[in-house]
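Asker: What follows is a group of structures, each given as structure tokens.
Laboratory data are not the source of any read-out in this text; all were calculated from the coordinates shown. As the structure is a computational prediction, the values presented were derived from the model and not from experiment. Cβ atoms are built from the backbone, for glycine too; each structure is taken alone.
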Structure I
Amino acid sequence: MKIHQFFCSFRVALVSLDWIRPKDPKIPLGHGSLLAKLTQSKRIAHKLTLNNYEFDVKKSFQLGDKNYFDSFCQSVCNKVLSSNPNLIAVGAFVWNEPHIQKIIFLLRNQMNYKQKIVIGGPQVTYAPRGTLEKFYPNVDFFIRGYAENSLDQFIVKLLDKTSDKINSIPGLHVAGLIDLGLQSVGSTNLESLPSPFLTSTIDLNRSFIRWESQRGCPFRCSFCQHRDNYTSRQSFCVKRIQQEIELFCDKNISQVNDIAVLDPTFNSGKNYLTVLDLFWKNGYKGKLALQTRMEMVNMDFLEKVEKLNEQGAKVVLECGIQSVIHEEMKIIKRLNNLKKIEQVSKNLRQRSIEFEVSLIFGLPKQNLDSFKRSLDFCVDKIKANKIDAWPLMILRGTELDRNKNLFGLKERLYVKVLILLCPKKECFLAFHMLLHQIRLVEMNGFKCWKFLNS
């Protein structure tokens, strides 16, 4: 816990319940952006005591041990309440949904917490209009969309005792009032947000970081929450991007040599080529993982990636294929141009640019044979360096979530992780049965573990 203390008695507990992998920074990027906004806010920074809490929910899963899970949630409550907060703010994600439910229940029903609770995150942002109180009956306020500015405005009104105007904050829903389902995008200009790196909120004395240059996605896949993200994408300003990259590459300050770029489709928007130029000009020589749409790869992009690699960087393109079967692609609204993908993969191999692809198993209309055909395409046709096979997740608020009964999709909990080596072409193939004990999809006649063990 890090305390940002000033001289006001108003105390805020900012809580992160994340799934921390071994090389992850202690502070997740989204949480770091919220923390940077609140600590740099001229309107409230000097008026509150901000207590920052980070918890790793992965540690709460011990082979399905419910007692360990309950103990973890109780420990979170104890630590958060030790600062006697006037407001608890927490982000709700698919991986921490069970924890959110349990922790809020404990706070209200066993620990008699009477102060305010506000939650945001994708589980709130994409909840259908009018359902938030049903999902979270003990929560007072909800923020849909990018929460940095809305949370800042919310705390301002609490401090100024103008709570009667809280309902006017973009994206904020007050429990019990009419839910308009609006998001905060109009109030969140990414160019105005302070950087969690330039403010030293996220420590750069480490190898691996997650980073973003833009938010939103131009595509509308039915399984993905990004499809309903916002009406338009937003990019961070080039000045901020340049300053962050210069910081990452300054070895007197930073030890960063492994960057995962979280832009949903990196090679889209107006600045992605400039971003690559900035990494090259600053002499970056580490790993750079880019989420890439293969059909949109052009020669300018290839040349800039090649230049980066020639100076010692390792650029890895992470490409979502999901399926190559027309009926499956049509249902998930992900119609791949397979001929273009084959051509791009050939160009990538010729330039020795590493690329990984991902598939989804458990899609509507999919069966064992059709999945194998998608797999064969990735192994034999495009010869990817690595293939990740992920189980379909039904994410709240997506088109697939709304139509899951139509397709007969059933949700179950699995507690199994299997990783296999594909014998073909020395390609690494990873089947991810379960990353963090969330709800996954089972299809009739398509039991994932039977296929993997066959």
Structure II
Amino acid sequence: MRKMRFLRFLFPISRANAVSAPQKPNIIFIMADDLGYGDLGCYGQKLIRTPNVDKLAKQGTRFTQFYAGSSVCGPSRCSLMTGYHTGHARVRGNNSAILKSSDVTVAKTLRDVGYATGLIGKWDLGHEGTSGEPMKQGFDYSFGYLRDSHAHNYWTDHLFRNGQRIPKARNVYSHDLCAAESLDFIRHEQGRPFFLYAPFTLPHGFLDPPNDEPYDKQYSWPLANRKYAAMVTRLDTTVGEIMALLDELKLSEKTIVFFASDHGPDYDVGNRLFQSNGPLRGIKRDLYEGGIRVPMIVRWPGKIPGGITSDQIWAFWDFLPTAAEIAGTVPPTGIDGVSVLPSLLGKSSIEHSPLYWEFYEYGFQQAVRVRDWKTIRHAPGKALELYDLKNDLGEEEDVAASNPQVVREMEDTLQTARSPYLDRPDFEAKAMLPNSSPVESGHRSKAKMV
């Protein structure tokens, strides 16, 4: 195990707004950033070492049909926090949109029933002094980055604690500080139910970890590969430290742990060697499976079956209602998500309503999944692509021409799944322009990373 080489911020964790409550299960959601479907050993990775996450999968349930809220950071996190897909969410792109005071988040929902709530890592839903900052969205405590652009810098000279800028030594790796803060939060709040949302920044670029261990001797690998793998394994080590602390404090059976990634892998990380999207087509910023299908592992000893694989279809926007049911409360009305707790507990599968995504960075793109059918439209007026995911996981064969009835049904779903983006009509209008259409060539048209 690597040595922890960092300086700790010695500030007490706020216990403001603490209320008495019957003991409820703790909830931890660990989220990687830019981690691909195929980057973990338990999902088929052969070269990058992830023993702690692999152990988590053996102790819990590994889901093979789980989806992020979007193929980029901001809207994906909004979906997770608010229970809406990107057809209805407040934040639908990396466009500086923020949450408003009227939005109901997972943190608000859980704090209302006595949970201590902590955010440690990258927020990206509202910067300091705005309605979207974590302390105004239900978190008792927050530490890390507020903006996506800032989170690219692991050697920054400052971070944010409870909305206030605080200095950080430039020779201290920010992830190590976030890892330590996560452990401190668990220690401080172990006497009451807590929700820890840990959206860590690894392995998102820039690729500049403190060292390349344990891959520093892999001289045949390109440098970018060594750095990327080192960042994934460093994240894995943090997962192991959190699990070990839960065991030490005798909290394992009282804590449900979720592990996922915010979307697919980035092409620029040099992961050609690793096939980070596994068998899937597409990567970050794509609505093909490689951009939105992500790892999900859930562990709750004695409650959730261990060592099994589930093909339950669900997505980020299901987390809020699921967490609400775990906590014994109700989610806000009108959201897109549904509780999948019965499926997590191994009791019954959930027949999910259509899963919907829209994306703006390459023009206005849409995708929807209904059972095993998946359709994508790359721009307004473009013909739909249709894929049978049960028989074509890599989305290699467009079968729209041979399934006209399915195409008509999917077209109807695309029309009714969304509402106008009233928070950013300028953003929506620009994406709808004809010259905003994506270039349908290059690596994004391949079945896998090449």
Structure III
Amino acid sequence: MLTPFASATHWLASPNIKAEATSPAGANVDFPVAAGSTCSPAPNSLFPIGSTHVTCTDDSDPSIEVNSFNVIVQDTTAPPFGPLPDVTSSTTASAANVSFNILAPPDVNGVSEPVIVACTPNSGSSFPIGTTAVSCTATDTRGNSSSASFNVIVTLTDSQPPTFTPPLPSPPTTEATGPGGAAVSWSIAATDNVDPNPTVSCDHTSGSTFPIGTTIVQCRATDASGNFTDAAPFNVTVVDTTPPTLTLPGNQNVETENSSGAAVTYSASGSDIVDGAIAPNCSPASGTTFAIGTTPVHCTATDAHGKSSSGDFTVTVTLVDHTAPVLSNFGNKTIEANGPAGSVVNYATPTAVDAQDGPIPSVPCTPASGTTFPLGTTAVNCSATDAHGNIGQATFNVKVQDTTPPNLIVPVARSVYATTPTGIPNTVSGIVSFLGAASASD
């Protein structure tokens, strides 16, 4: 609609008209035209992209401009973009350079071509193992843009086995610490191109107890992808070079009364860190009869691996005499008294024999043989002393008795007359005289 302004010959311009381009050439834009006027460009004309000024004049007088405005054809529509498919790749390393081609979409109705696609990270970048998001923008020549994203998925193709870190173990020869051998430790490690911690396993664990002898140890390093490397086998050697411990008694001192010597028993023992208790071999052996004097004893303890320890001590046998001589050939005697004092008694001296000195010639007795023994029983004590002062004693009894009756002298028989009816008194002189003639001696 036209609007009168200062005079009939001047009109207010209409607002500008904006239209979206429908092709690279622009857009056909229609607009109303007041009756009795003509506009140039005419309605529904093809307007190029940009601003086109439209002037409307009075049909009765084309010199009179009745209206004017701008037709602005613009491109504000972003190109259609996405969704985008993920891109996959594989590598044997820790990252991969991945290239991709994102096709530029056509602009709407082809208005603002060409469309440029830019991505971050861009094609050909290094992508780590795993999933990385890529953001892309499609921008037309008018600066309209659309965004889309996709993932670059890099998987690991690991075909390289781990590598053992030199040097490989070479444990020194180890001394056995017990019957089972000894605990031996070592260190072994491996690296891998992908796996930061490949697993190292050995058929014998470091720090475990190894038997005496040589044990072959084999180790394998395996990465997370199952690739493995076998290390060169190495030996673990455990030896027993420690001799047994020998325990001996101190020097032995033994006394005996046997001149041939004495049987001596002693205790010797051996102990080995591997074999345990070991019976030593000693010469002369325990229980042997040792001669009078000092005899050295040599003992050796040998373990199962031929290691031995030796030691010595002495056995000194001293001949002693603590046994008294033995007296024999004596016994009690009974003697008839041959006088009031008793009787002189003679007896055989007992025989004395000593285990070491033999016969003892001197055997004194008290009372001595040939001594007068009184009536009754008298103990005779005899003794014999050997060269070592041991005294043997013997006692026997000498009994002096009086078994002989007295000698009786009687007078000759005679006859007398009785002086009384009962006989004759013993006071009669004849009787007294007769009885006085009788006597007795002993």
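Asker: Computing relative contact order in percent (Cα under 8 Å, 6 or more apart) gives 8 for which of I, II, III?
Answerer: Numbers: I: 11; II: 23; III: 8.
It was calculated from structure III.
Asker: Of the structures labelled I, II, III, one was used to calculate distance in nm of label points 7 Å out along Cα→Cβ at positions 116 and 332, giving 4.1. Name it. Before the final figure, lay out the partial values.
Answerer: Values: I: 4.1; II: 2.6; III: 15.8.
Traced to structure I.
Asker: Where does the value 22.6, 66 come from, among I, II, III, when Rg and Dmax of the Cα atoms in Å is the thing being computed? Intermediate results must be reported in sequence, preceding the final value.
Answerer: Numbers: I: 22.6, 66; II: 20.7, 64; III: 75.6, 255.
Matching structure: I.
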